[in-house]
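Structures incoming, each one as structure tokens.
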Structure 1
Amino acid sequence: MLKVQDRVYHKGVRCNGVITEIDETKVRDKYKVEFFWGKYCTRILHGEWDGRRSTKWQWCDIDSLVVIPNWGDGPNMISMIGQRSLDRLIRLVGEIDARQVHDNSDIVIVYGQSNHHLVDAPFVINKNIIINKKAQMDTLGEDLAIQSQVARPTHASGWIIKPQVSMGGHDIRPYTDNDRPYTDNDYADWNEYYQRKFNKVREFRVHCFLWMAQPVQMIMEKFVDDTSQLCWNRKQGAKWEFFYQDGLNVQELRYGVPFDQDLYDDIEIRSVEALKKLNYDFGGIDFGMDSLGNLKIFEVNSRMGLKEQSLFTYKRCFDELRRTNIDEYKAERWS
């Protein structure tokens with residue numbers, strides 16, 4: 001039975017909100033939902049986006065709503081650092097307080113901040129961020145990731161050049177005999193490195209949270225018309241589709257292929273192992289899969305762009321921290 005103040009996700013308009021009123025005189029659409037953000041949700045019937053905050057709302061049917069159970073319950077006070085627009089968005093939709101110096105937060109969430117190491121709190125989620133991609137590859141090892149090195153390969157064929165710190169695939173290019181990466185020492189942020197080319201036929205982003213009973217909560221698959229491109233980026237027309245999302249029963253049927261449980265299980269095992277090796281608590285792990293079904297990690301993201309449907313997952317997972325036994329989780333998370 002739904003009640004006022006239940007936090008919900010509307011499957012039709014794909015937006016997160018809260019029930020503020022129930023009209024029992026109605027047969028349908030008896031639940032008034034006010035949406036936290038809704039910038040890109042044009043099908044919401046009332047209200048508007050004012051540039052910083054949503055005033056959107058509408059009456060909704062129960063079949064359109066997915067409830068976030070036990071919302072707000074639990075002994076832990078959580079907060080989050082960061083003042084950039086994405087940080088504010090996550091706090092707004094997730095209803096998370098901004099971290100204040102010397103507040104009483106039991107858990108502070110770091111979402112890909114460069115000043116994460118300065119956070120002073122009893123327990124910090126994702127304090128150990130590795131920005132350098134070459135360092136990530138070395139830590140993960142070749143069982144999980146792709147062979148990477150700063151030494152020049154004997155032959156150019158089959159290698160690419162990548163920046164050690166990058167976003168969105170910028171400056172990734174095939175290695176040729178006439179190309180030389182910038183190198184000074186192994187982990188200087190402005191340096192580049194060599195990586196074996198991985199002939200992917202599918203690409204996934206896996207959102208994994210070690211404190212959740214089921215760590216992999218969401219998998220997105222990237223699609224692009226020209227799969228021969230080195231990087232499948234938005235500029236090349238790439239789009240993400242939801243391959244799996246816990247709580248929404250998302251099973252994208254692409255090309256008539258049903259949900260692959262064996263693939264999910266393989267992805268989850270590798271994702272958990274990757275986070276543990278990096279000493280991360282959560283992350284967006286980018287996988288490539290070749291024609292033989294082999295999986296390799298391209299990188300582990302600590303700061304991913306999020307919109308409404310993805311925020312449904314992050315809202316649920318961050319809220320679960322309110323009920324997490326901190327001592328037990330700290331003892332077990334990377335073991």
Structure 2
Amino acid sequence: MRWDHHKPIIGYVAPTYGFYRPDESSLPRPRTYLNKGYRNFAYILHSYISRTDQTLIDIGGASLTHRFWKAITDTGSTYERPFMIFPVLLNFGGLSDPHDVSRYQLYSPYAPLGAGGMLYLVEEPDRTIIRTYHRYASSAGFTIAEAGLYGNAWDRKFLLARAIVDPPISRDPLTIYEDGWDVIFPTGWTRWFVRMFATTFTGGDYSRFGDLFKDVNGSLQVFRQDAGEAFQGSPDVMIGRDNTPPAVEDYNLKDPIASLTNQIQVVEIDTNIQECRIVRYGTYTPATTETLGEVGLFAHTKNLEGIVVKYLIARAVFSPPVTLDADTTYTIGIALRLG
């Protein structure tokens with residue numbers, strides 16, 4: 001397929017998605033409620049991938065600078081190394097209004113902060129899941145028409161995702177409930193990136209411990225268990241010829257051509273279709289006619305030996321492949337979407 005070089009060629013990675021999972025024992029029929037990833041989630045991912053300061057908005061509407069890799073300080077407007085100390089919270093509200101991914105709080109939150117929780121990884125053949133668990137009780141009953149997943153950055157709370165609970169469900173007083181949330185990264189997002197992202201919520205002795213990943217050469221290594229060490233930035237978009245469908249354990253393009261030039265990375269908060277996207281793109285001018293079948297987003301991490309290495313975050317393919325004409329400049333990119 002030939003492409004009009006005046007139009008960008010964007011490879012769309014399968015969007016993340018997730019569910020609020022109420023305590024099944026409290027429901028007449030077990031069910032889950034599909035969520036939407038909100039603006040803070042997009043900017044956190046953008047910050048980690050690019051290793052740049054980004055602005056988050058807390059539940060009170062205050063803008064705060066997200067600086068996860070620098071020394072811990074509290075200046076009133078800057079919080080560093082976020083998502084530790086009860087790293088995730090779950091809150092509930094009484095309004096089932098439609099999604100607005102630019103929001104920073106539920107429409108009608110039941111409590112100021114929500115119930116604390118923990119998270120862990122679930123790895124399946126075609127997806128990687130960040131799963132949370134929240135055990136809570138209340139002295140007064142309440143009704144849930146909306147639920148929100150939050151991150152906690154040194155006592156500032158940030159809405160990451162929201163689910164509409166329709167029909168609403170009830171919570172009785174003086175009763176223990178065990179709810180959860182799934183944030184699902186489907187095929188297209190690599191296992192290695194999700195492991196790094198989940199690790200940033202916990203921290204640890206990064207000189208001794210981490211988790212496994214494969215670098216661009218397919219070598220199995222251990223990345224450092226700390227956000228500032230694991231995310232070394234220098235992202236890179238590369239293109240290739242092969243359009244074999246992505247797999248969660250991909251570590252490189254199947255048939256690489258080159259890295260793009262003039263690269264830029266942006267966040268798009270699209271309230272028309274209620275979708276947040278991180279898009280990185282650049283330009284490429286082939287010297288001869290070329291076939292474009294795949295695009296990948298790469299970044300760098302530091303292993304336990306202190307060596308900075310390149311790894312694959314996500315890969316998208318073009319079906320059918322796109323024919324690129326010689327001596328013609330194309331704008332090509334990759335879009336990470338939050339469902």
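Nothing in this text is a laboratory measurement; each read-out follows from the coordinates by a stated rule. No experiment lies behind these values; they were computed from the predicted model shown. Cβ atoms are built from the backbone, for glycine too; each structure is taken alone.
Points worth noting:
- Per FRET efficiency 1/(1 + (r/R0)^6) of positions 44 and 164 (r between Cβ atoms, R0 = 25 Å, to 0.05), the highest-valued of structures 1, 2: 2
- Among candidates 1, 2, the computation of mean count of other Cβ atoms within 10 Å over residues 132-139 that gave 15.6 used structure 2.
- Among 1, 2, structure where helix-only ellipticity at 222 nm (-39500 (n - 2.57) for each DSSP H run of 4 or more, over all residues; to 500) as derived comes to -5000: 1
- Among 1, 2, structure where relative contact order in percent (Cα under 8 Å, 6 or more apart) as derived comes to 16: 1
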